[in-house]
Structure P
């Protein structure tokens, strides 16, 4: 069972992604809608991968990722960013990597998210 911590301030999106990932049978998903709570959630849940929205109020996904990278215990946690800044066609043409970071374009397609989660986890192994 792959533990996924899903972080996005859009509650409808997190509900949809959680429901659809868990329906695949291989995923246990915990949702965090407040980016200020991510570090505590990571320590409590011990996810295998973090799926993290880039643009959230108060704290950006990039800031959350930087905080996690500063700690020895979370520095190697694979992160897949969610972003509305890149369109689906652009995502595929870049191999879902920009600046060395894995990402999935919104609106999220579950099969694409699963593919990129597996890539991110394989790279960090």
Structure Q
């Protein structure tokens, strides 16, 4: 019998720490797509970082920052676009939520991975 695997990842980012990190051009180029830094509000950038970290926690692999892009629908709902080294993942469904308040941004990712044989 085959069974799909549901995974959850969550991450919390300190907005002041994100502000320090994003002052470094090398970090911006290593961690963000140009579309993600089009909005330069630090709350947004911290939320993007949290979303990417939450995704990597959900799939259980180390970060490949540029293989994941946070995109916003016209409605403002965030989602993820995967590419690069992540093409092998059999993700059937993925949901992302990002929020920020005060000194913190948080993101949660829930995903459904493709089916694998049950033990």
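Just so you know, all these numbers are worked out from the coordinates, no wet-lab data involved. Since we're looking at a predicted model, the values are computed, not measured. Cβ atoms are built from the backbone, for glycine too; each structure is taken alone.
Annotations
- Structure from which 40 was derived, relative contact order in percent (Cα under 8 Å, 6 or more apart), options P, Q: Q
- Comparison of P, Q by distance in nm of label points 7 Å out along Cα→Cβ at positions 41 and 57 - largest value held by: Q
- Taking mean count of other Cβ atoms within 10 Å over residues 25-32 as the criterion, the top-ranked structure out of P, Q is P, with the highest value.
- Given 1.00 for Rg/Rh (Cα atoms, Kirkwood Rh), calculated: source structure among P, Q: Q
- Among P, Q, structure where helix-only ellipticity at 222 nm (-39500 (n - 2.57) for each DSSP H run of 4 or more, over all residues; to 500) as derived comes to -8000: Q
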